[in-house]
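Q: Structures follow.
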Structure 1
Amino acid sequence: MATVVPPVTQDSTGSKGPTAMVFMNMGGPATTDEVGDFLSRLFADADLIPLGPLQSYLGPLISRRRTPKIKRQYADIGGGSPIRKWSEYQASEMCKLLDKTNPETAPHKPYVAFRYAKPLTEDMYLQLLEDGFGKGRGGRAVAFTQYPQYSCSTTGSSLNELWKLRQRLESPRRNQNLSAAEAEGSIKWSVIDRWPTHPGLVEAFAENITKTLETYPEDIRDSVVLLYSAHSLPMSVVNRGDPYPAEVAATVWAVQQRLGHRNAYRLCWQSQVGPSAWLGAQTSDTVKNFVKKGQKDLILIPIAFTSDHIETLFEIDQEVIHEADQLGAEGRTRRAESLNGSPTFIKALADLAGSHLRNDEVCSRQMGLRCPGCKSERCLEQKRFFMGQGVQANAAVTL
């Protein structure tokens, strides 16, 4: 008689554990040798950078042309992106807290899934299967986006990739090698798809801004202008109704409320790529214009990033702030520290995930609403799948 493998959900630690906590992010090359592959994947993704019907031709062309320049930039920040280090640390520390606050779903196992760099989403999914999730053994996994503000270009793209892999690896319609038992005992997914105004996130940002404000003389502290900077989006994405600009603005407003509105502020946008129209004003232009007008006391705040990577360490630190100093900022234009290993931030992650698990949530209500101008069938099917994983199966999905 064949040995019966007990479901992975039957664990001695918790009645509903173990639980896989999967941190999803864009990722970054860990070494300069990985830059080419990273850019190739990035420019091939029409969800992130829509290049139209010539995407398959233009994507590789742009990535090849940009590789030497981007390699030099990564060399200038130490030879690679620290985003994997910080993501693995944040996920691990969060899971330690969850084991204490949510013992019924323990042990909580940390995983990282990057969209364009190692560990890729496919690597993560195969590791889940190897670790005892799925393949007839069931188990729960939470896709926890590390983009606090939802965009079809970021969270949406990551979830599309996760859904595609789930269909390939665990759907009997796509994988005819699956037995009936394996198909029945596939991984049960839920999604933390956005969290722009979570109190812990707001507190973590406010702490880092306050620390930077305290580096200025007290008599001028209230006159420092706060410049919140987020990765920009092509206007074609904005105009179809992507929620990202509104959710970034919501984060900014919540942080300003927490700070008591003592400082004037603006929201600006960085990292535009290519000649098409992108959401502005651009961060670099904004800083230059302020400094030229005599407003040198500026704090740049990476409001849509949860850890350091090339957009903070090179684009802001080595380009924007360097240009400001060349224009006469005299070191008075500075950047607030990224969230990185902030205990307040990690506690916020655990609070958010803990509530999600305790309430047996599937996803947010917003998850089921497509952009008004969305025509992607893949997006529709992805949303239907994740919403259909639990009690929100009957929630409305815009067609």
Structure 2
Amino acid sequence: MAGSRTTDDAAPQPSGELTELRERVGRFIRTRVIPQEPVLDAGGPAAVAALQELHAHARADGLWALPLPAELGGGGLPFSAYAQLAEAEGASDHGPAALGSAPLLDVTMLARHAGSRIRERYLEPLVAGEIRTCYAMTEPDVPGTDPFLTGTRAEREVDGTWRITGRKWFTSGAATADLVTVLARTSGAPGDRGGLSLLLVPTDSPGFRIVRELPVLGAAGQYEIELDGVGVSGDHLIGAEGGALAIAGERLALGRTLRCLRWLGQAQRAFDLMCERAATRNGSRGPLAGHQLVQQHVFDALLALRTTRPLVHEAVALIAAGQDARTEVGLAKVAAARMLQQVTDSAIQVHGAAGLGPDTALPALFRGGRAARILDGPDELHITAVARRILRGYGPSVVTPG
């Protein structure tokens, strides 16, 4: 696309081989995934068939599961290298699933923290795309930013199994998942700062059910689930009992950064659509591109893209190096979410009424931008957390509690 060159001068420069791979990923998304978006968005058997066909093409093209471990059947790319591709892959919400990289968070979590039986049973099928996973953390009527209030409980039986009871919501992909990782309280009471654990639950377990779908601004894919005395064996505990928050912190840092990379790709897509519209749409006074207010939209959107991209890649570099990236991830998450909303809003404005209808991806991209400011913690959470962390370096007395 004409505007895609804006990605090349704001992120770390990849090697020639990685550049070629990024171009192949971008071409796959443009030519194979984006044309299938209406089918994939609608869900149902047709979406399943379309996704399976995309999986076959991804394997044939040598693009399958690029960031997943090679010993499990993935491409074996380290995170620092995959980050150079994730923006192109994420230009479509369906890109990670189509290319087999969607389970990266779960594969990483299970490889690091699950017992040997769980790793042997689930990791290879997960990388192969034969099973799907989801993650259930937040609960109705409980602030998602305060996991200490988690009410879902897991009680250990005399035979060592766990019995889980509770309700979760905004669980992405729960309706088609084979496994769900559940945050549950294994000791203490809601509000206690300890006693939270993660358990892996097969969704075909008795007592597991989908309560309802929760459309997000009209988009499908989120669900409320119930666990009514669901039993799982003792080895389905992920990590140590009571150690959920440390594992969740690892997962969130990586997950938020991946989202930021993908939001950059979606914003770039909206930017390209805006520029193409401005250059080709003619009115009685000539092309839209000649209007100064349209030029203002283009400038502001490009500025937002180019100032956000380095923040995201700074977080990538720290995570790849195993360093503390909490401040950088918080900055990147807020900046990328705002940027996606801003750029897609400008693109819609330049398109006029056409930007509100079904003939472009802009309504979906804008919806994603608005949801981005709440997903994985609202802007306010990251703003206060980063500010407090910075201010503590100037003296504890300047940071008020709360």
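Q: Any idea which of 1, 2 comes out highest on FRET efficiency 1/(1 + (r/R0)^6) of positions 247 and 343 (r between Cβ atoms, R0 = 41 Å, to 0.05)?
A: On the way: 1: 0.95; 2: 0.75.
Sorting by FRET efficiency 1/(1 + (r/R0)^6) of positions 247 and 343 (r between Cβ atoms, R0 = 41 Å, to 0.05) in descending order puts 1 first.
Q: From which structure (1, 2) was mean count of other Cβ atoms within 10 Å over residues 135-142 calculated, if the value obtained is 21.0? Could the numbers behind the result be given before it?
A: On the way: 1: 21.0; 2: 18.4.
Source structure: 1.
Q: Starting from the value 0.95: which structure in 1, 2 was FRET efficiency 1/(1 + (r/R0)^6) of positions 119 and 143 (r between Cβ atoms, R0 = 25 Å, to 0.05) calculated from?
A: Going through each structure in turn, the value belongs to 1.
Q: Tell me which of 1, 2 gives 11.3, 33 when you compute Rg and Dmax of the Cα atoms in Å, for residues 31-70 alone.
A: 2
Q: Compare mean count of other Cβ atoms within 10 Å over residues 295-302 across structures 1, 2 and report the one with the greatest value. Can you show the working numbers first?
A: Details: 1: 22.1; 2: 16.6.
Structure 1 comes out on top.
Q: Output the label of whichever structure in 1, 2 has the greatest value of mean projected area of the Cα convex hull in nm², for residues 231-278 alone. Provide the component values of the computation, followed by the final result.
A: Working: 1: 3.7; 2: 5.3.
Checked 1, 2; max of mean projected area of the Cα convex hull in nm², for residues 231-278 alone sits with 2.
Q: Please state which of the structures 1, 2 yields -15500 when helix-only ellipticity at 222 nm (-39500 (n - 2.57) for each DSSP H run of 4 or more, over all residues; to 500) is computed from it. Don't skip to the end; give the middle numbers.
A: Working: 1: -12500; 2: -15500.
Going label by label, the one that fits is 2.
Q: Identify which of structures 1, 2 gives the largest calculated value of FRET efficiency 1/(1 + (r/R0)^6) of positions 39 and 367 (r between Cβ atoms, R0 = 35 Å, to 0.05). Show your work: numbers first, answer last.
A: Working: 1: 0.75; 2: 1.00.
Across 1, 2, FRET efficiency 1/(1 + (r/R0)^6) of positions 39 and 367 (r between Cβ atoms, R0 = 35 Å, to 0.05) peaks for 2.
Q: Further, regarding this structure: Relative contact order in percent (Cα under 8 Å, 6 or more apart) computed as 14: which structure among 1, 2? Kindly include the intermediate steps, with their values, before the conclusion.
A: Working: 1: 19; 2: 14.
Of the structures listed, the value fits 2.
We did not get these values from a lab; they are worked out from the coordinates using the rules stated. No experiment lies behind these values; they were computed from the predicted model shown. Cβ atoms are built from the backbone, for glycine too; each structure is taken alone.
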